[in-house]
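Bear in mind that the values in this text are calculations on the coordinates, not laboratory data. What you see is a predicted model, and the numbers here were worked out from it, not measured in a lab.
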Structure I
């Protein structure tokens, strides 16, 4: 008698699990939300900036790095890099990772301090 109750209980659990998965995944799936990168928690933002720094160290493409950083902080990328560096120290990033973020910070800072290049036209008589 107890064996039949246990088997019935297990079947009910499996049927409920299967029905819940079908309803949740196929019939009424959760809507997809594309949240902006600005809404990430601070530690995830620091991880994202670390990934940008690793990409920059590999390919030295400052324009791509700046564009990726603007996705996480459109207004002030240099302050977000500083915050990521501080948070990285608190989270125990390795010395190499902190150096990569510092390299990115230096490159972004030097590019923003550079004087804009104005095109010159030379007239040949």
Structure II
């Protein structure tokens, strides 16, 4: 398996299984950060959990009501904010390197899809 980089307008994600310390890369058009395999796994799992939570809460909110949900591990904090069907993501790396990233509402669906498929190839 070789290095894979996927990108779209406002997002990018990469995976290099041969990289020793930082096999993953996530970012947007304006920023990027390399992640360890454990940090990337946390990001993928938290993003999927937040997506499921946002979809599940749809019936509890009025049409014009927004919500913010957050999940955290020792390595990573992730927040979804907006409408259940259209929300932004904010990520803060809790490890010694410290970093913060943001994906706006318009790109989150494509970014989440890329996260789910990046290591399949």
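Identify the structure, out of I, II, from whose coordinates semi-axes √(5λ) of the Cα gyration tensor in Å was calculated to give 25, 15, 13.
Here the read-out was taken from II.
For the read-out helix-only ellipticity at 222 nm (-39500 (n - 2.57) for each DSSP H run of 4 or more, over all residues; to 500), a value of -22500 was computed from one structure; give its label from I, II.
Working: I: -22500; II: -9000.
Only structure I yields this read-out.
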